[in-house]
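Listed after this line are the structures, all set down as structure tokens.
Please treat every number below as a calculation from the coordinates, not as lab data. Note that this is a predicted model, so its numbers are computed, not measured. Cβ atoms are built from the backbone, for glycine too; each structure is taken alone.
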Structure 1
Amino acid sequence: MELRALIVAYAFPPVGGAGVQRMAKLVKYLPDHGVRPAVLTVANPSVPLRDPSLLRDVSPELEIVRARTFEPGYATKSAAWSATTRRSLRARALRAATSAARSLLVPDAQILWAPAAARALAARLLARRDDAVLISGPPFSQYLLAPLARTCAGVVLDYRDEWSTYRTSYEMTAGRASRLAGDVLEPALLRAAHLVTTATDDFRRELLERFSFLDPARVITVPNGWDRDDFPVPRPAPPTDRFVVTYAGTIFRLTSARGLLAGVRLLNERDPALARLLSMRFLGRIVETERDAFAGFEGVGVEIGGYVPHDRVLAELSASHLALCLLDAVPGAERIYPAKIFELMHLGRPILTLAPEGALARLVRAHALGEVLPPRDAPAIAEALSRRLRAFRDQGPKERAAPVLRAKDVERYDRRALAGEFAAVLREAVASAPRRRQPRRVPRRGVV
């Protein structure tokens, strides 16, 4: 029997960025596992990135309900946030106003979407349209819908990131009010879920350690992954006249490039002739608080390319000799691995990972994905780049154009297979919920 699941996701195409992929790929492949998805998302997202290319994963058959948020546009948010880094009288006043607003918008600014989202969810529950509701955070204010959803459906809370890390390490959500609200809300909302999914085993262990009331059998790890359809065929080859290193993703506190850039500076000081072979590209958004780290690097082979649509970014990574995966040494980073690591794994280009010891380092070593270095060890980073540049310089053109990574056990992270794991979780959530009346037959309809 076909199961009907509502996926609640503020971050959904055409919103851009890595956080969109988990739910976009889930709804793409759930029908292969006997689950008919629908999506509840925001009509007017207040986000920094939009990527229409992601809509190619959205079936015209998919029912999408879009509810409006009362948030200001992202440009207004960004201007207020930028003011916190300036010292003028006007900036100080705006900083005070921004701080006051953030203290009211708890657990995050997307709480302003909650009223309309709750109305849309209630209408669906009254019509008995969904057997299960999966809510994916961040933003974690969406979890406030869980008690309502529980009245008529099996409920799954999906942790793409840790709420505890999100409220302390992300620039736009860190704050005392957010931390205090999260400390109170998180256990209460977890009690409203029938099952919980996490993106890493370390997230799962941390939840079970913090909340003893959770049943370990009902907290399931479903990792992120890669989608074969996303990769270009044939894959572009790197150039032979320069050594291209590419980072794709957002640069913010958790993925700071300061240690990497210090290594590049040291490389140029030690061997400027060798360093001239280096072309290092950053493809993605750089938040205001990290932009100063890039000052002065334009003349030493460092390029800032801005956000690249997902349908192009894998081609750009393929045309690289070395891909970068960054995770700075901040609290909670030891339990995280960026979602991009799985696409890099399948891509087949060598990877240099700068990360503290923890989940990401273990994943890289377990799958033979390349070298792992401490994220702020500039001498070690400079030496690693120097070693690769020397090898490149001494190779012939044929070898330069075909760098290969031979990763192990890549198929474990195929998005189609992972959707099957989510489908099993959704069925278990429905089985755990109180028996409901037979769902009313409703026609399918697509909302664009």
Structure 2
Amino acid sequence: MCSFELITDQDIVKSYCTDSSNYPGYADALVRPKSTSEVVEILKEANSKKISITPIGNRSSLTGSAAADGGWILDTSQMTKIIEINHKEKFALAEPGMMLSDFKKKILDEGLFYAPDPTSEKECFFGGSIATNASGSRTFKYGSTKKYVRALEVVLASGEILNLRRPEIEKNTFGYLPFQSMVDLFVGSEGTLGVITKTEVELLDKPENFFGGMAFFKTLNEALDFVIAVRKELLKSGPLITPRACELFDNYALDIIRPDSPFKIPQNALAGIFFEQEYSLDFEKILERWLEFLGKNNAIVDDTIVAEKPKQQDELRRLRHKVPSTLFEEGGLYVNNGGGKISTDWSVPIFRIHEIIDYAKKISDEAKIQEPVIYGHIGNGHPHYNFIAKNAEEKKQILQVVHSTCKKVTTMGGTIAAEHGIGKIKKDFVKYQYPKQLIEAMRAVKISLDPNNILAPNNIF
């Protein structure tokens, strides 16, 4: 006899079946565990009956990874405790079901700082950010989620609990490198290897001060040149500027935010770079350095937005978030016609960014598809291309262009999936990234941990 509640009312279950990708999911039932012990019981029951389980957070995935593909949905929203915040050793231990933004605020209230900041932090759960190795604008300085995960509690498909900790030794030559830290195996695994029930993350000292800003350029190429100049500056000892974020808005992205912006956005600007700078020196001194650097790199200096006050900083980040949210809403209008929003997640080494953007424009023009809206994490060579397909035929044409671009990216030392993962929607791109032998090796790891293949079916593979 099971102690957990199995919800089979389809009016309830259906509301949990899909995610932000609009991938059409379905499921037979929903379970809402409140503890690790309940997760263990649920997985033992499902595994014994070979019932598939899709673990979900707040379903903000853009790749269909949180869209159920039959079986049971395991909703983590009832597991919301922050178990410990340790000031001395600078770590926090938490369950998966808290909104990431709420988790980060509680850490800030304690005078500490959790660095990962995906754009969806107000829509995604803490656990979901771990399961997808989430990143965001501040990844430019701080890196992705994986860097901050120190330990995990994971429940395997069999119900066995693994307690994993990142090794603290400096040297190790035992075993294949991907297995030397089992923590890294589960971070970003999209629910396919186990259910993460507790995560210990590293915390940092809260930055003393920071300001945000946006610089404008008359051409996209000038904006890209500026970003490359920033990266070169950071290679110097004692750089003039040290931004923690460096984000691109092309002319179409600027058109989206312009009507609602409390800041002046010049009409002759065809690109913008959103940035954030931490500082402990005098504000005027660091701002002077920024304006000098912008002037040397063809920015429209007089129109540079500087957000020193918290309210101004919040407004800038709101504008940054408005681009994807607007595109998501627009794409949703065409889903029933077989269309919708199609976005890319590839990245390349920053010093090849001109090459890939020129290539993407060339093949888009040849295919005679609409020009995309380009925005995102340009400092990491990771701009998001966003297309709106009005019907199935347009979607097919756009996907052909995206496939060609992803193929090209992998020949340039890039990746097809820099932050959103693979899920169900991007499985067809995996073949460009890895040879089939390596894909089969990954699949073998999955089967060794989940022999009945019940966890997150059709994610990644």
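Using volume of the Cα convex hull per residue in Å³, single out the structure from 1, 2 with the greatest value. Once volume of the Cα convex hull per residue in Å³ is tallied for 1, 2, the winner is 2.
Ranked by distance in nm of label points 7 Å out along Cα→Cβ at positions 71 and 207, structures 1, 2 are topped by 2, which has the highest value. Looking across 1, 2, the calculation of distance in nm of label points 7 Å out along Cα→Cβ at positions 311 and 367 that yields 4.5 traces back to 2.
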